[in-house]
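In the part that follows, the structures are each spelled out as structure tokens.
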Structure I
């Protein structure tokens, strides 16, 4: 969660701090978050969006007692303080509120079904923490909600360690503290079996929460966080290429994920190219992955110019999560896409599901006509690997090959892979 949103919680925490809760024998704080607010904002005008927030505030407020008022803690965040409830009773109230908040709403001539995620923090006497500390607990737990738990309620006891002093509040702080690292997942060529490259993936070694994947912190990142993380991952990726070269391994490319936020920065392409020149790495060895949602509808002229600048310099451009967004054929042409990555949602059980197979074959046919290569990600079984290879995918990536790993482990993986290739029997040709 960004520092701006954190500041928005401050008035609510101050209000709670003014109340006298000395006689409480138990206390629960419920935090509800409206999901996909940016997407909703793109479909609804500002007035309709405000009406949605007002409607949710009234709906949630009508479902609790007057002594448990619903507060709009931050844009799209609703909080409720429950006094003297058992955990079971508080959970029942929380589930009722979550159900009420996810009912269909008619706005601007269309029906909207909100998706809300809930976090309930509970504590019992005699060690009742301050309400502000419980609110901080709820906010931090909300930051760690996994994608699979969106739209659900999660229950936690208050954890005082979550509010420890001096912990990094943003991704930028984590980078400064040396807690952010790059892990690498290999991509293999279906034709030769050689390593085609690695994708660099961000990991946060949080001092309290352990190893965090981007799903735990990506949604709360500010534009400054995005830019800082992109440059950090670029430096890590280029250092990895140098390391593999020095160890004698042949790794043609490394991929980094770039969002629309970075691409909208006027000097972004020049900054990337300068870093590659400083590391003595040719641009052809860097793959820039952009989401399918980075298209003409959501991008400005600067985004297009940055991608063209990188493409002209020799960088390869990947269209990530293909099939889940709304990229047009014109966007593929304008942005100079070299490769499309089939999203894992189409890869799962593709060896068994005829619907999955038809979708993959359609994507492969489209890519062939457009002169694009295809990489399938999220390949988890040997059967999926075999099917995708036989159908004509150029490269594959996923757990069936190897899980993401630290740079130190990647050299061991490359050594094992090279030895396995050397141990393959040779084909004897009859002359």
Structure II
């Protein structure tokens, strides 16, 4: 099997049907116990020196204070008093439901009791027992800890309790000292918006505290490794590399979020761009990768459809730089010539000095010459009235106006919890409607390509 076929298999491994769970021959298995935690600290498997026993070579991603931007592998943890420019657990390393019986997530684990990095980055399927019999968690091991017992899986769930690591969430989010709620509990609405869906998973999907499990080591699915597997950007300013001879000029911006499968997620739209792997699209949960050939959810009565993934929205890296995704046209109308290419948008006017590092994932007939339609949650569904309605039971035409989307930051609270941070970005970081830009084609950073799979 050549490397191209292997890559395609990895990116389209989990279709809208049941995920395939493949046991590791001779892997770990047995009976175990679970607890829960979220201490915000850089995971132990994010340190290179902890990987030796596991045989892995790439540490788990850790993030800057925003919980999204990847931090340098060697950056210190934010788990100590007065940590500065520190590294934390990434916000996306929490649990989510795939369907009523299967979820994905991450765990701290010990198979011998106490600190045990022997299975860093390995994966297990946890088969819940008792009242949850029939439910499973497909999990990657990202952490360990001294308080753990033999065959003990501490499930990472937002608001799950900080245990002895009292400073991590306090440093990162100005949380109450010792985290939200009791050290072994938490209340979801008090948490950052990126944490709320993972917190609610505990009550809405799991529903039982600390269930016993039968466990089995399995091959890691792409759903998990795409989240943990890269460590590209340090906590310093990101490196921006222009493409020699790339497109550049002056342009205009608008904003949208129609929930539809992006045009660059279709094989047939990649020819002119020279790319070979389409953009990820997702199932109805907005998180689980869908098969490349799955139909879009943009039409009336679409079933088992494919949508734009929730993580393909904007986030602030610092006060002057953000990352995100755009629909673009350089010639006016539908234009797939730059599918999966990246641009640096240098905002003009009142926000001169601010920049968006963006990947092109979409295009559209209503676009003009050198037009960048920034994907931001709650940004307006435009003519695609059924996408968000099908996916989230949103109002027909999406939230707010079909053209301009929601009108105030308070309306962001009406959106799914995975959307709220991206919606607030528009009001809190961008702050201006449809600014003009100077743009330049750049080499795509892995901060973006790890999300889309297209580079």
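Read-outs: derived from the displayed coordinates by stated rules, not from any lab. Bear in mind that the values here come from a model prediction, so they are computed numbers and not experimental data. Cβ atoms are built from the backbone, for glycine too; each structure is taken alone.
Some points to look at:
- For helix-only ellipticity at 222 nm (-39500 (n - 2.57) for each DSSP H run of 4 or more, over all residues; to 500) computed as -3000, the structure of I, II it came from: II
- A value of 185 for volume of the Cα convex hull per residue in Å³, calculated from one of I, II, originates in structure I.
- Comparison of I, II - label where volume of the Cα convex hull per residue in Å³, for residues 25-152 alone is highest: II
- Per distance in nm of label points 7 Å out along Cα→Cβ at positions 65 and 241, the highest-valued of structures I, II: I
- Per relative contact order in percent (Cα under 8 Å, 6 or more apart), the highest-valued of structures I, II: II
- Looking at FRET efficiency 1/(1 + (r/R0)^6) of positions 249 and 369 (r between Cβ atoms, R0 = 25 Å, to 0.05) for structures I, II, the greatest value goes to II.
- Winner on distance in nm of label points 7 Å out along Cα→Cβ at positions 225 and 393 once structures I, II are ranked, highest first: II
- A value of 14.9 for mean count of other Cβ atoms within 10 Å over residues 209-216, calculated from one of I, II, originates in structure I.
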